1. Could you tell me which structure in I, II was used to calculate mean count of other Cβ atoms within 10 Å over residues 445-452 as 17.2?
2. Consider the structures I, II: one of them gives 21, 17, 13 for semi-axes √(5λ) of the Cα gyration tensor in Å, for residues 261-324 alone as calculated from the coordinates. Say which.
3. Here Rg/Rh (Cα atoms, Kirkwood Rh) was calculated and came to 0.99; which of the structures I, II was it taken from?
4. Which structure, out of I, II, was relative contact order in percent (Cα under 8 Å, 6 or more apart) calculated from, if the result is 11?
5. If semi-axes √(5λ) of the Cα gyration tensor in Å, for residues 101-148 alone is calculated from each of I, II, which structure is the one that comes out at 24, 13, 7?
6. If mean count of other Cβ atoms within 10 Å over residues 405-412 computes to 14.4, which of I, II did it come from?
7. When you work out distance in nm of label points 7 Å out along Cα→Cβ at positions 45 and 493 for each of the structures I, II, which one comes out largest?
8. With mean count of other Cβ atoms within 10 Å over residues 141-148 coming out at 19.6, pick the structure among I, II it was computed from.
Structure I
Amino acid sequence: MHTLRFRQIHLDFHTSPDIADIGARFDKARFQEALRIGHVDSITLFSKCHHGWSYHPTTVGRMHPGLSFDLLRAQIDACREIGVATPVYLSAGIDNVMSHEHPEWRVVNDRGQWLGWVAEPTKPGFHLLCFRTAYLDYLCEQIREACRLFPEANGIFLDIVDKRLCLCEACQRYMKSQGLALDNPADVDHAAEDTLRLYYERTTAAARELRPDMPVFHNSGNIGPKFREKGFLPFFSHLELESLPTGGWGHDHFPLSAKYVSGLDLDVLGMTGKFHTTWGEFGGFKHPNALRYECAAMLAYGAKCSVGDQLHPDGEMDPATYRLIGEAYAEVERKEPWCRGVHNVADIGVLQECGTRASAATRATAADIGAGRMLLESHLLFDMLDVESDFAPYRVLVLPDAIRIDDALQAKLDAYLAQGGRLFLTGASGLDADRRRFLFDVGAETEGVSPFAPDYILPREGLRADFVSTPLVMYAPDGIPGGGASQRLRVTDGESLGDVFDPYFNRDWRHFCSHQHTPNRPEPSGFACGVRKGGVLYLAHPVFTLYAQKGAVAYREYAMRALRALLGAPTVEVDGLPSTGRVTLQDQPSEGRKVLHLVWAPTVKRGGIGERDIEVIEDLVPLRCIRVAVRPGAPVSSVRLVPQDMPLSFETGADGAARFIVPEILCHQMVELA
């Protein structure tokens, strides 16, 4: 397995041909000093940018017209003098030089229009190129050339790689040769997947022609279950999880991505940016505390760190940027010994909807996101899974809201249950395709989908939130035809988890009440909101989708109390950490220890009027006296704060739990249990 370094920079350098004197202020000593100030040990440097220009002499591509020397060679030599690794970047899916020289290489939609980040010729932006055209030959020659010129490169980073539904002339010829119909969306999708596979095969081979061990990463901004399902992972030497919280990803995107890829046996980088917003931002700076938090989160989820920067066209590194990065990376450097060779510890596995073969989703759905958020906020240990994952290590499997179960998955789940596993099912999960019959013995029968949306529930005592004592409205989820989403659940030999209350009527043109929805009837409907029988627990509503869409704390309390009842004593319990805090436990077998990570920083919305919301982190507020119980599965002889090397007193209970108090958390605290 290719092993990554902990403190990487991704140095964007997408530079217009209308800017002169490219790299004129590059100075080896100042370049090296910036990297030292930033505590950087690896930096991705540019061979070719989105504009299509190369930053070194080339016989294949086009050297930037404003560049008079080999900038990439100068950068690599400067880095190697001080022991900094140098992966090399080439823009793969975008190249505006070639889009103008060869417009026939551009991606074309089913209306015959060019596609790209902009389609209109009057708008500024980049153009997508089709990998079915001769552009792929050109790109592969560029990759080979970069590997010949810079054989000491620590990897090849290929950017903007995705499946493109293209009907350019080359794609049309390919589809006709395969008997595929241009007007059949399924056939167009099939051809696009074939083209993507061709890209992976040829570019990876080109990168490894001279060095079979050359690391290669293909960036699409998302690493999801479809990469494994389609057989694309063998083309990757490692993974880089692009996830800029203020760039549209949000702060929960990275944790859920990391909790999936932790099971793929590849080393992982988390990738954020120094920018206030996202890529392409000159002169933008996030608060240093935000970067400290984001890097701490990467370590907590078992990843190394990468921070995006953008080099000025004059080639001079910005000192303020590297002071900002250095504040975070100095902390990372001190923490590295406890973060090498770690594996996430999890009680719960979440089978993502996007991780099933029946789902066309390539990214996490609302149900997947809602489940992940609930578990993060409840400080439970979990992994995100797909159907190829090994279910055996998990005490409970969660199937959120819309998991369609085919024969192969049914057999795998039955075997899991037979070995003592437990299932937590919600919404349509666990039902046959018609939603008329349960595929598992849940101790209840269904009478189909409720005709009411919304309806109301009153979970039994101990399962509902402390502030709920009357029926709780269960909003109709967005995007479900007809609005009705809950099942009419009639308990047979299972244990009811509470009652459903119907409204007097649905709100429509015939009758309505008040501003939103009709109130509930005072008497229960006779249907249950959930049921448990043995190791299977089922909730009748798509609670995870509802939580992702509505964010009602009462939903989280209901679902997570039911989950805890099914799980039993968790491996880690934390008292005193806000729901916005994050908890992970990493196993470090080479050192014979486990490392608990506690991470917290308050976020605040500081932008979003007329644009996407921007949540920032500015203040780091200490939390004190956090009570923790850890059941590591082996006797604990010492507990200490690291890297401070401060021993903590602890007690071991009859249940094997080591109980101790963490005196203070300021952004991130690690606790070693050995």
Structure II
Amino acid sequence: MGYTIAEKIIKEHIVSGEMVRGSEIALRIDQTLTQDATGTMAYIEFEAIGIPRVRTELSVAYIDHNTLQSGFENADDHLYIQSVAKKYGIRFSRPGNGICHQVHLERFGKPGKTLIGSDSHTPTCGGIGMLAMGAGGMDVAVAMGGGAYYITMPKMYKVNLTGKLSPWVSAKDVSLEILRILSVKGGVGAVIEWGGEGIKTLSVPERATITNMGTELGATTSIFPSDEITKAFLEAQGRGEDFTPLESDPDAVYDRVIDIDLSTLEPLVACPHSPDNVKSAKELAGTKVDQVCIGSCTNSSLRDMLRVAAILKGKKIKDSVSLSISPGSKQVLTALADSGALSDIIASGARLLECACGPCIGMGFSPNSAGVSLRTFNRNFEGRSGTKDAGVYLVSPEVAAAAALTGVITDPRDLGEYPDITMPEKFKINDSAVIMPAPVEDAPSIPVIKGPNIKSFPDTAPLADTLEANLTLKVGDNITTDHIMPAGAKILPYRSNIPHLSKFCFAVCDESFPERAKAAGKTVIVGGSNYGQGSSREHAALVPLYLGVKAVVAKSFARIHAANLINAGIIPFTFANGDDYDKLTQGDTLKIEGLFEALESGRAVLKDETTGDEIELICEFTDRQRAMLLAGGLLPYTKEAK
């Protein structure tokens, strides 16, 4: 039996466990990345482990989320990360150099290597054949210290592409089509491998858009082969030596195969408030649009930007529309300027924003009240834009540009002939905004700079055998990490200050939750299906830890969030019978006795002291996960094991 692409990389990097679907495996990690919204805490955790130098082949710290410096907080975090990077052997990508995933794809990603990043869209680099996965900051800290990264051996899905995209149809439409097929839960526990003759028609930036959006399927990661198209991209980046051919074996076995004919696709739109709420642009044509945002790690490549510039050239955006453009990297911005395309964009009436995440995480450019915003981003969760009652639609750059010109959702095929663009054979390389770390011999004398907003890791404690706590919050299905720990310009500056950040926990669902949880002392949260989908932000576990959350009981969990809860020492229980969710009421007092034995058996009994109901829970964990929970989380567990 042959191997899939992911299995080949796993086989080369596995350090413990067996490649059996559903079993735990440990992987050696070649590269890590962080961004500043998650990086400060990740480096606080790395320092706490006490290792003098990173042990990966490459680690990069990016500044791309908190670039709006309206106070000292973000600037202080950047200084801290830069000083840590210099001391511990990490490359530092300065503010303005670009979005982590775009820059890593351009300058650092290598086919056949493993990469984990403290950002859920790290699978972007699967577009060049990396096994790239989003992870919690604590997992990244351990990997930087030379520790393995533990995952459940995933299932393998194959998407066979045939045909070729029609004019005005793009890679974003491929992503929305697979979301329409699988839903935001359909990829959980699986690697999505893209293949078939149709992939030969897709450039690396197009492939990266698809692997980036694979995160919204709940997938472990997504990956393309490393082929002649990959080689040409790396050579254009001056990195031809990094190319390694990589493809699946003809007799590789997949758990599911999906066929998509690219020639049948049409321009698509994800409607509020979920990436899988997909309709055709034709169906929605005429819907008034207030704002259009083009950029993000999904659609900010030079290819995307040149296409937008060609559509806008010689035209003026509608008076009723505000249009923002965020190039994905300094390299992209420079190429736009050199080619004259930037002038075409600006002349249309667009606003040029920094090479950063910006509006995607609510860092500026929020829509007007009840406004309709079309965005080339990957998420349209309620409130994520910074405006709670806004309607955010996810679209391709082509649909976005068409709407900016017409003022309404428009099928871009109605604009006429699809404009041609010319990509450069070689990219202009300038890595001056990447600061190299200090030599090993100089590291001990380099100070780490911590401003007053940078607080310590929340206190942890070993697990007690009995848990008695109040059910302080009950929520429904598809609760995202944006619900649990919102982003946005007002909140993100406090990502390194857990006590202050806690004031905003679950603010989208219930603004009174933080006060109620602190008053209760010990807390249990109950959720529905796919609890914790979305971002890899470990703050969605660390802040509940600070507020006294001891357990979360849900119908099912998103992969990264479940891992982050265990890392924080919070037990993620699932209902043995999903209907028991209805028996629990917010405000009830809950009790679980014999936790030590329950962790061994994989079953626990939750007693509702208020109603007298007894509910069976599942708590099936690996030996390592049990040890982590008993120790109080990954950090104390790692310290004990060191």
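1. Numbers: I: 17.2; II: 13.1.
Going label by label, the one that fits is I.
2. For semi-axes √(5λ) of the Cα gyration tensor in Å, for residues 261-324 alone, the value 21, 17, 13 is produced by structure II.
3. Values: I: 0.99; II: 0.95.
Structure I accounts for this read-out.
4. Traced to structure I.
5. Numbers: I: 24, 13, 7; II: 18, 11, 9.
Matching structure: I.
6. Details: I: 14.4; II: 21.1.
It must be structure I, since only it matches.
7. Numbers: I: 7.1; II: 2.5.
Result for distance in nm of label points 7 Å out along Cα→Cβ at positions 45 and 493 over I, II: largest is I.
8. Working: I: 19.6; II: 23.1.
It traces back to I.
Values quoted throughout were computed directly from the atomic coordinates according to the rules given, and no laboratory measurement underlies them. Bear in mind that the values here come from a model prediction, so they are computed numbers and not experimental data. Cβ atoms are built from the backbone, for glycine too; each structure is taken alone.
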